[in-house]
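K.L.:
These are the structures, in structure tokens.
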Structure P
């Protein structure tokens with residue numbers, strides 16, 4: 001390929017970038033105007049619904065102004081086209097709401113238009129001095145010869161010392177000319193206006209890394225640990241191997257140094273208070289210079305938030321990823337493909353088969369309300385053997401009082417009552433004649449048990465049993481009345 005053909009290929013590649021694609025279309029002035037009006041210089045994220053409304057309102061105002069080359073469609077449709085053109089990006093903010101933000105390509109286009117809209121500075125003493133100073137400082141920091149660096153530093157120290165001594169001795173203070181101040185402010189504004197697009201490029205690079213890492217996870221051709229190590233290495237290289245990353249690291253270092261931040265604010269305040277600044281800077285340019293530190297802070301916050309979202313996404317994927325389930329899905333799809341090939345081998349080329357788009361609903365009469373809980377399978381704590389000396393003292397009388405009915409004693413009392421001259425008429429009457437130790441509630445069950453053994457039948461009527469508990473409290477129970485047989489009557493009549 002010839003040199004001119006290679007240059008043509010590079011130029012075509014540049015024109016294929018979204019930045020020049022935006023500037024090359026007929027509607028570019030309208031689109032750039034809407035971007036500048038909606039997002040401002042800080043590229044603040046805007047909720048999706050609000051931007052849709054703003055786009056429609058701005059387009060209506062532009063049409064009323066007589067402009068014919070305007071985008072058509074609703075605000076939502078236009079924003080979606082701008083997203084496809086890589087000028088807008090949609091993401092979630094910290095509150096989980098969808099927002100729009102300008103891409104680095106759109107911000108670069110805005111920066112180019114902004115620079116062209118300013119009065120272009122011509123060749124001046126300030127520009128030449130800036131070039132000379134930059135080259136001199138660059139050489140002093142990069143020159144590999146130790147003696148050369150020392151010589152440059154000595155010359156700079158001597159120059160600064162001479163200037164200081166001249167001012168201390170009362171020499172005339174050389175004031176900056178208006179052209180010098182105009183050139184300086186123009187270069188300063190150009191440098192500051194490039195910061196938002198640099199930060200946006202770092203954000204987009206992190207998003208690209210997230211997409212590539214997730215694709216590597218899904219491919220499962222490498223271990224997860226190797227993919228994570230690759231992500232960490234690329235994230236570190238992003239901060240050192242790219243221009244945007246180095247700018248980010250420099251800004252981050254600046255904001256961590258309170259002295260440098262304070263010095264930057266003081267220098268900007270001194271420049272804005274210069275007598276010639278009122279005739280050079282507009283109110284918007286003053287606000288732009290005054291908000292430089294805030295601009296850098298906002299850009300850093302967005303980059304750090306994007307990096308945190310990448311890390312959170314990777315963590316969530318690692319925690320929730322089930323390799324066995326993915327393998328089962330892959331096997332199922334392969335079985336479907338195999339069955340499809342079998343079916344195609346036995347049918348004609350125009351054969352059809354109705355396949356439902358969605359599987360049929362499954363009728364479930366009852367869904368489980370309680371699922372497996374691992375805590376249910378935890379063994380109980382081992383029962384420790386108590387010390388016999390610590391057991392409370394219990395007497396035999398207490399154990400007997402808490403036991404079951406005294407069937408032997410009740411049987412003797414029952415036989416004695418049947419043999420007496422004046423027997424009791426029922427079990428309740430007999431029970432009431434017992435001493436308190438034999439009138440426990442459990443003794444009622446004992447009497448009923450003995451009566452059932454002798455086949456004594458209860459009546460429909462009930463009678464009261466006045467029981468006495470071992471602690472002395474009384475309780476009355478209503479029990480079906482069971483009459484005692486008359487010993488003078490024959491057994492069959494009873």
Structure Q
């Protein structure tokens with residue numbers, strides 16, 4: 001019997017590292033095209049399903065929905081969107097310690113597709129199973145595909161930032177197309193056909209990722225190098241034990257729920273997740289602020305990071321209501337027609353990406369222009385403006401909320417204005433967010449700041465989902481006005497502290 005072939009070693013031995021001479025994709029390594037379309041289809045699947053999620057949960061049983069009220073639907077929505085981003089932290093850990101980013105992306109894409117196809121089956125059990133699978137799959141794929149992008153470029157390659165900009169356009173292209181396709185199929189034909197379309201999108205992404213694998217060279221094939229073989233073996237055992245234990249716990253909980261031994265509601269699960277998130281945030285920042293070993297300069301910068309984290313969490317809690325509160329307003333209170341033609345309410349979800357395509361170059365030019373004159377705002381100032389813009393988007397809706405409360409369908413231009421202001425806020429805050437986190441962080445925890453940024457997004461999504469649960473219990477002008485006031489006041493408070501933070505960072 002011939003010896004077994006180690007196909008991983010053979011495959012890796014055929015790979016080559018992309019070089020500066022590889023300019024096959026708009027002047028960038030051809031592997032960028034593979035990752036561009038992988039991320040595009042992953043975002044297509046995510047935003048396609050997200051555009052339908054709360055509408056499907058709150059649709060009556062007679063219309064094929066789940067018949068949830070806004071409070072229960074908002075709890076599930078907030079829990080799901082929060083866990084999607086939180087899962088990127090263990091997903092990155094598994095890739096670093098066990099399987100490498102390349103296989104993490106592949107396995108993640110397959111699991112995501114399985115999750116969407118599970119949601120295409122009309123039952124409550126397969127609905128929850130689908131959400132769980134998408135969370136696990138996104139945790140493996142989302143952060144690791146960005147890691148591979150970085151590995152396409154050498155340390156001194158000046159194309160790196162531009163490469164990530166192209167990659168970012170892939171994200172927005174998928175997010176733009178998804179509601180148009182999945183939203184139409186879900187709302188006009190069948191909810192489950194819309195979910196299936198999201199699954200087929202991810203499946204296309206997986207297929208092209210496998211077919212384009214040779215373009216990636218050896219980027220991301222191996223886990224992070226360990227100092228010694230013994231430590232590598234220890235890392236492997238740790239990951240296997242944690243993953244195995246977690247899987248066993250999930251199976252036991254699922255079986256207990258199935259046989260009626262565990263009676264918990266979606267709201268109770270969401271409440272527990274909220275407590276867990278709170279403990280994670282308090283524990284992490286408690287360790288960050290009170291552990292020893294920081295220099296006085298590092299300590300000052302950590303104060304600024306803490307402020308920016310909470311500002312980012314608040315921003316995302318307002319911005320990410322696009323798929324919840326604003327989605328319900330579009331469906332129930334907006335006249336969804338233009339030039340005499342009706343369209344699905346989920347199509348509003350494409351506006352953010354459309355405005356990004358239009359105004360991202362304008363903001364990029366503006367920052368360069370201001371920088372050349374020494375007047376570019378520092379990061380905390382941009383965060384404050386982001387909060388003010390996202391709050392202003394909700395403030396505008398207070399006006400049409402009054403007739404909407406009386407059952408009138410308002411003009412789609414109100415939501416269009418809201419999405420425009422929210423996009424400006426995103427463009428002001430989001431591109432500088434991760435850069436600020438990693439720039440301010442002490443060098444020895446620079447990598448950890450990627451996780452902190454995703455943690456802020458997770459916290460924001462959770463809060464935003466729970467806020468949407470008040471849609472049916474609060475008067476709309478009160479709900480929109482409260483959200484707007486909270487964000488705008490926070491933005492002005494942050495502006496007041498900008499001079500102090502400038503001194504702390506010596507900007």
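Values quoted throughout were computed directly from the atomic coordinates according to the rules given, and no laboratory measurement underlies them. Predicted model, so just to flag it, every value in this text is computed and none were measured. Cβ atoms are built from the backbone, for glycine too; each structure is taken alone.
K.L.:
Once FRET efficiency 1/(1 + (r/R0)^6) of positions 190 and 414 (r between Cβ atoms, R0 = 30 Å, to 0.05) is calculated for all of P, Q, which comes out largest?
P.N.:
Working: P: 0.00; Q: 0.55.
Ranking P, Q on FRET efficiency 1/(1 + (r/R0)^6) of positions 190 and 414 (r between Cβ atoms, R0 = 30 Å, to 0.05), first place is Q.
K.L.:
Identify the structure, out of P, Q, from whose coordinates distance in nm of label points 7 Å out along Cα→Cβ at positions 150 and 214 was calculated to give 5.8.
P.N.:
Working: P: 5.8; Q: 2.9.
Value 5.8 for distance in nm of label points 7 Å out along Cα→Cβ at positions 150 and 214 corresponds to P out of P, Q.
K.L.:
Using Kirkwood radius over Cα pairs in Å, for residues 198-285 alone, single out the structure from P, Q with the greatest value. Don't jump to the answer; show the numbers that get you there.
P.N.:
Details: P: 16.4; Q: 17.8.
Largest value of Kirkwood radius over Cα pairs in Å, for residues 198-285 alone: Q.
K.L.:
When Kirkwood radius over Cα pairs in Å is computed for each of P, Q, which one produces 23.9? Walk me through the numbers before you get to the answer.
P.N.:
Values: P: 34.3; Q: 23.9.
Label of the source structure: Q.
K.L.:
P, Q: which one has helix-only ellipticity at 222 nm (-39500 (n - 2.57) for each DSSP H run of 4 or more, over all residues; to 500), as calculated, at -20000?
P.N.:
On the way: P: -20000; Q: -25000.
This figure was derived from P.
K.L.:
Once relative contact order in percent (Cα under 8 Å, 6 or more apart) is calculated for every structure in P, Q, which label goes with the largest value? Let's see the in-between values first.
P.N.:
Details: P: 9; Q: 22.
Top value of relative contact order in percent (Cα under 8 Å, 6 or more apart), among P, Q, belongs to structure Q.
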